[in-house]
1. As an exercise: Rg/Rh (Cα atoms, Kirkwood Rh), for residues 236-331 alone, calculated from one structure in P, Q, equals 1.37. Which structure is it?
2. Assuming 226 is volume of the Cα convex hull per residue in Å³, for residues 100-347 alone as calculated from a single structure, say which of P, Q it is.
3. Computing helix-only ellipticity at 222 nm (-39500 (n - 2.57) for each DSSP H run of 4 or more, over all residues; to 500) gives -11000 for which of P, Q?
4. With Cα extents along the principal axes in Å derived from the coordinates and found to be 152, 74, 42, which of P, Q does the value describe?
5. Output the label of whichever structure in P, Q has the greatest value of mean count of other Cβ atoms within 10 Å over residues 124-131.
Structure P
Amino acid sequence: MKKIYFCIILIVVSLLSTSTAFASPLDIPSNSSYILIDARTGQVIKEYNSDRKLRPASTTKIMTAILALEKGNLNDAMNVSKEAVYDIGQDGMNVGIMPGESNLTLENLLNVMLIKSANEAANIIAENIGGSKSAFVQMMNEKAKELGALNTNFVNPCGKDDAKEDANHLTTARDLAAIARYAMNIPKFREIVSKEYYKDMPVTNDHTNWGVLRTSDQLLWDSNTYPYTLDGVTHNFTVEGIKTGYTSVAGNNLVSSAVNQDGMELIAVIMHVTQQNKIFGYAKELLKYGFENYGMQKIADADKVVKTVNISDAKGNGSLDLVTASNLMSAMPLDKGTWNLESKENINLSVKAPVKQGDVLGYVEYSRNGISLGKVNVIASRNVEAIQPKVIVKKAGSLLDSALMRTIIILFITCLGFALVSLAYRKAIKKKNRKNYRI
């Protein structure tokens, strides 16, 4: 009996330890995945199951918007096909665009796609930009590879996943973060995803009123500012988008961007949350964690001596200090003991005078865990003049100053004078002789 109890205890301990090993931090469900990154550098701040392939649902539309903004014209009128309108998946989100509806531009469709998450808008954009939906999907996958999203495969532009042909429509939290980071560097994308409402849908042949078009991202509802605590002081971060996604298979997905008062921007991706409406709270907690543990830190000081080099052909002291041109700030852990900062110098060591103060002679690149944090130019700390070359004329001038040279010149001039007088005399005699001969 004791052996049986002992075995039961061992099994329970084993299960508990296994559960602990795979439990997700921050109280986010362990069957979900997430990642939190610094938007400027791509540094990973927190992650869990971030390479697990999952269905992206409507977060797919981030990539659809990227291609639309890079390859389309916002003022172009969109043709609306029957296939684009009806191929939205079971219970797919839509705003009721009708086949053949006119007076809709690319800008209109981008707004309803990103703000209201309209599936038909994504399909219409794909057909108009790519020529066909399949050609556009190919463009999506090529762009994903270009951005380093190597575990991503798109099958459609809207994120539906209920049909057999959608089975391989997959991505990861890490890939979505990379795609979102790229998208937020497109000003028009950033502008659209930050809106709570879209009110500029035009009157068309099928619509005189589109109703209230409010974003599906509840972090933007009413107030998009949320508190966090640092050293006992309350600060705020502001959510600036980006995109929700939901299907019954994918669960709830959310990609969020937020900026604090120091200008540090974080991007959070959470995927496959099955509890309804829980995902917005999880996103806030993940962003809060980032802002409470990371901040904009100075990793390089201006005017710091990096290297001393010898300048060739320098007049006087040829030893020159090379210094950093500016400070460099980056999102870094508040605990400096975890920085693991690395630097790599790229400096021109073969420099000839003259050199002007402030001349750029190279740079220092700073990195952490293989991620580049930025570069600082290395400049000359002072002017360095060049040695003046010796001029032959000056040598000649010094020779002229010598007594010997003066004597030689006087003798040369005297001889030249005698020769000229003698030549003139001989010419005069010859002329006189010719005159006497004629007489």
Structure Q
Amino acid sequence: MDTQPLWTQIQTLWANLDQHPWVSAILGLIVLVGIALLAGHIARIVVLRVTKMLGRQPALHWINDLREHKVFHRLAQLTPSLIVQFGRNLVPDMSDNGRHFLGNLALAITIFVLTRVISSLLDALLDIYSRTNYAKTRPIKGYIQLTKMLLYVFCAIIIVATLIDRSPMLLLSGLGAMSAVILLVYKDTLLSFVASVQLTSNDLLRVGDWIEMPQVGADGDVIDISLHTVKVQNFDKTIVSIPTWRLMSESFKNWRGMQQSGGRRIKRSLFIDASDIAFLTDEQEQRLEQVHLLSDYLHRKKAELKSWNEAQGNVAAMAANRRRMTNIGTFRAYALAYLKSHADIQPNMTCMVRQMQTTPQGVPLEVYCFTRTTVWDEYERIQGDIFDYLLSVLPEFGLSAYQQPSGNDLRKGLLSKMHTPLALPEDA
């Protein structure tokens, strides 16, 4: 095949390009962009393969976090814009204004891609930090989000300044006049940032804390703390998002102190029917002395009462002038001894059984103690077992729990009266 005519045609075409410089410039620009895109593709393949090999080394496991957030992928995307930026002078027949605009455009793209690289790097560093022990007490997600926000704001200012070929300081000076608008638009962001700093510096909130905030329907574990919101997963598995600033402007309950103490409080009352309260008879005292938990208490109490009554002289012969043991007081002592001997009750924390103000529902005896565990289901089991036993042992002391009469109780009472035969008066 004779290539002479083809070569002649190419020479003729090239000679004609001199007569149309804009065509030469467009073709040169297309070639430059094509080379830049090809170089970017090759750079991405090389960088990703090299970093994948390095990520297999145990000492360089952090590289996998950078790869997961596409830090290296976006870093390779800098190649096309850099080639265009430094190769624009090689494009033939392009005017100085065209080269200047192309350089500014390539620089703006470089700044944007570099900003995305830094943003991805911050995300990767956040993941690395979240696996440390410090992340539980000092979360930095809010600071990272604020940094990224400021980063993109300054990126936008620099890109606009580059495209219009003006100094960034000129645009920044114009922001002073817009400060009132900026404060209004970013009011929640500024409030949340200040609240986030206070929550973190004062260690008021951590990821994993159980908090309770009824005004927003939150009662569960904190699963995420960010700049604008704090996410709480309730025990019914619903998720509540609370604005960060509300945690400083309003009150909330943090159960971390209870969990760290190793004991959870039981505070519940038994309502005793007041009509069953009475002095102990001699027969009841003898029977209760056989109860192991009460033997020491009864011996000590009887000696105390005997000494006091003997000191009163002859007036102690009258029942109203002498002291005697009551069934409710003895039961209170028994309940306290039972709690102190219970294997699941914390012995180093407050433990008492106290009598509260009498109510229309009876005389409340409040059980106040702490369990050895803070696990919810174990706590409820221990509390249920304690009150099951105390309610069942009440009849041993001649006591009963107060219960308001139901419709069924009233019906049974009326039916028993209806079936009772009337007593006829005897003949005189």
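1. Details: P: 1.37; Q: 1.33.
Among P, Q, the structure yielding 1.37 for Rg/Rh (Cα atoms, Kirkwood Rh), for residues 236-331 alone is P.
2. Working: P: 206; Q: 226.
So the calculation was done on Q.
3. On the way: P: -11000; Q: -18000.
Derived from P, not from the others.
4. Numbers: P: 152, 74, 42; Q: 155, 52, 52.
Computed on structure P.
5. Values: P: 21.5; Q: 15.2.
Across P, Q, mean count of other Cβ atoms within 10 Å over residues 124-131 peaks for P.
The numbers here are math on the coordinates, done by the rules we state, and not lab data. Predicted model only: the values in this text are computed from it and were never measured. Cβ atoms are built from the backbone, for glycine too; each structure is taken alone.
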